[in-house]
1. Assign the value 27, calculated as relative contact order in percent (Cα under 8 Å, 6 or more apart), to the correct structure from P, Q.
2. Could you figure out which one of P, Q the value 0.95 for FRET efficiency 1/(1 + (r/R0)^6) of positions 192 and 232 (r between Cβ atoms, R0 = 25 Å, to 0.05) was computed from?
3. From which structure (P, Q) was FRET efficiency 1/(1 + (r/R0)^6) of positions 80 and 184 (r between Cβ atoms, R0 = 30 Å, to 0.05) calculated, if the value obtained is 0.10?
4. Out of P, Q, which one gives 5.1 for distance in nm of label points 7 Å out along Cα→Cβ at positions 104 and 384 as computed from the coordinates?
5. For mean count of other Cβ atoms within 10 Å over residues 56-63, find whichever of P, Q sits highest and give me its label.
6. When helix-only ellipticity at 222 nm (-39500 (n - 2.57) for each DSSP H run of 4 or more, over all residues; to 500) is calculated, the result is -11000; to which of the structures P, Q does this value belong?
7. Suppose P(r) over Cα pairs in 10 Å bins from 0, in percent, for residues 136-311 alone works out to 7, 20, 26, 20, 17, 9, 1, 0; of P, Q, which structure was it derived from?
8. If Cα extents along the principal axes in Å comes out at 62, 50, 45 when worked out from the coordinates, which of P, Q was used?
Structure P
Amino acid sequence: HKNPPKNLTVIFCPINGHFSGTLDKENIQDRKNLEDWLKITPKVWVWYYPNTYGSKLPVPAPAGVIERIAADIRTIARLKVDGTYFEHDSGGITSGTNFSEMQSYVMYKLFQNPALDEKALMKDFAAHYYGKAADQVLQYANELEKCRKDFVAKGGKWHYSTQNYHYLTEENLLRWNKLMDEAAKVIDPDHELRIRQLRMGLDCCIVDHVWKQAQHLTMVKTCKERLVKTASDLGKYAPSLPGATKKFIDKVNTRIPVKPIPQELLAKFPAEDIRILLPAQNVSAKLRAKDPDANQGYALVEPWNGKKFAMGTYSSSSKQYGPSRMVYPVSIVQGKYALYKLNGSTKLTQDMFWWGGKWGLILKMGQYCKHDDPESLNQKWDIYISLKFTDDKVYVDRGFLVKAK
């Protein structure tokens, strides 16, 4: 419209934009659309979305978006929009959890002066709000920011409902949990709730994650207890949080728990040297079996002739076989799960897997090495497979990699 009414204010809402990108880079089309509206009328407001929506968790997963917000505030100021509305009601803001308090502070200061350095503002806030724990908090914040920027640099995109962030790996969850433990130890005891609020989204992710290593279950239990306590402490300000937290934990508790690592392994090896291999769920129905004896009540199954059982390892890319074994009836424990060790140890490749029988029984192993991690590529592993033999069937419910000495 060339001549809009003088009393018309246009509100520009880029809800379909790139929630991990900025108006000056990844959301250029949104910025151009905004500039086009400003050519029509100077009375344009920007309705801005700092965080994504739609989390199934009582407190959403942590995300590093302060640098994105700062860049967009500067762009909005440079374009001289008439006003803004920041829909700052997700990401933990309603309960003061995650980095929502730091976000609010940085946004408020940048509204006053967009030229301020957001990194300096983050540091200033951390020093005053977290005291002696500022270093740990800033490390956590900066690592989250880097995860987002690395993701964007590779062409990744968060939509408005993105919650399953790529960086919520076991490695990161463990490292950040340890970092927050350190922060909790050094912060002034009068303000320890602030660290519990900060880590609440992380605690939710740890509780929600399906941990394959039994040694991490103590950590999960601690996170559950801390979530309940923190939700209760925040109930006055976020009245729905205690109930939502209890409902979430109750649902997690209905999951079939992982069986402990067999004592015959723990008696010989430290738990931190053991990795668990689990069978895939998305296999042919004829290979899937509900088995009350199995880990989590689930196993893969194949017919067995009662004479011998072949198993081994294979790398698809190199087309090379690794350690193998032929299991004969004399060494079989009939009717219950037992461990069978493959002959020899092996280094892993990212596409390596264990196979058994007619190759319908598969356990992927490559997830425990990374192409850019020499230590994981050079590590040798012994392989133990949990099998159950009946008169005419063989079941596999899990396997174990043990660091070879």
Structure Q
Amino acid sequence: MAKVLPFSGVIYNPEKFNNLDGLVVPSYNLISSSLRKKLMEDLNNFSHLVFPFGSEQEKYKNVVNRFFGWLLRDILVIDKSPSYYAVQIETKENGISKKCVGFYGLLKIEDQFSLNFPETVDESLVMDKYNLLKESQAIFEPVCFMYRDQSKFIESKIEEAIKALVPLFEVNAFKNSYRVYKIKDEQLTKDIREYFEKANLYVAGGQSILSASLKYREEMKNIRGEKFSGQEPFNFVFSVFFNYFNETVQLVPVQRGIKKIDLSVNDIMKSIAANYKFGVIQFNDAREEVLAKRKLKIFIEENRKKNILSFGFYHRSFPSRYFIFTYKTPVNEFDINVLNKSILDVLRINPLDNSVVEYVYNYDELFEMVKNGEFTAGFIVDGVNKSRIFELSERKISLPPLSFSFYPLLISGILLYSFRYSVYTQ
């Protein structure tokens, strides 16, 4: 059960920016260090708000100074009136266009607020988001939730409503198109409110942001004591909602890039040979490489259906080969758990050490980063789908951090929630 409210978001000033394509950033730290560096070359890029820089004492203040500087210079402005904001994402897969619609709103945190977290949270990341929230008094990235509406009642109503609307923003970035609309229809606004009062929600992204918001809310509640009303701005979490039953919406595995490893491919294989058998897919040109990627993906997926775990492995010393590591015995355990225990632990790689491991959104990006030398190697995983994630979530089984991500890719920078300036409708 949830209370989801319309609000006035903080947005890039449409009078100064008629194109946000170069200002947005992939959500939830799913961004390579090279892309982050490139995006930050634009001094107005949203990455400057979500990736604090500087010493431990200064980096959050640097974000605050930039945030309020942008507000003072009208780079960012406060939207004039509260509303839900519809978002339509269009992506292409194998040349076929696919769409999904969702909406942004504020989720109210109640004392009895309870959600099953599908991933174990990385406490260092939670503290980073907490410090950022506390200093800025804002939530820059939305927590992503799924709701289960097989009738597609809300989704269909939003799709119908936006046909008559002009987008507030249209963004083409990271191979997708994003259109954002203000929902002005009073009946639709009422329908959304009433539907979500009875809806069950599932966390699908931004778990560290949600954890940081809960932590800050509890802290402020204790500080305020009897003056706490439950209506203060910190009682609300900036969120985006999508229907589980939309065919485009998926949860996909997050790939693991290894920045540095001193072992050769042969040494790696010897280290894990007790539990794994090995294969290789060779390719000689770009056309064969496309086929090899497809073959690797199908092989991993087909094995998974038989409870056989296979991981792809790509090493820069063999740029024309994809290796396959297949676990010798069938196992009904989540792929990332097995990868961590039977490979990364054996190789003494800490999956939470961001100086060694970097998380990448998809296969293609991982392969390119190995080729261009940003990574020494990369592991390709599968075994993620939304029904399996929610089954584990309902059984209160948590997966390792960054086991999966929302598909299509979510972006940050379209909208944000300020405790000081956003207005919400109770």
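1. Values: P: 12; Q: 27.
Computed on structure Q.
2. Details: P: 0.95; Q: 0.65.
Answer for the origin of the read-out: P.
3. Numbers: P: 0.10; Q: 1.00.
Working through the options, I get structure P.
4. On the way: P: 5.1; Q: 2.3.
For distance in nm of label points 7 Å out along Cα→Cβ at positions 104 and 384, the value 5.1 is produced by structure P.
5. Numbers: P: 23.4; Q: 14.2.
For this comparison of mean count of other Cβ atoms within 10 Å over residues 56-63, the top structure is P.
6. Values: P: -11000; Q: -9000.
Traced to structure P.
7. Values: P: 7, 26, 32, 22, 9, 3, 1; Q: 7, 20, 26, 20, 17, 9, 1, 0.
Of the options listed, only Q reproduces it.
8. On the way: P: 90, 52, 38; Q: 62, 50, 45.
Only structure Q yields this read-out.
Read-outs throughout are calculated quantities, based only on the coordinates presented, and are distinct from any laboratory measurement. These figures come from a predicted structure and were not determined experimentally. Cβ atoms are built from the backbone, for glycine too; each structure is taken alone.
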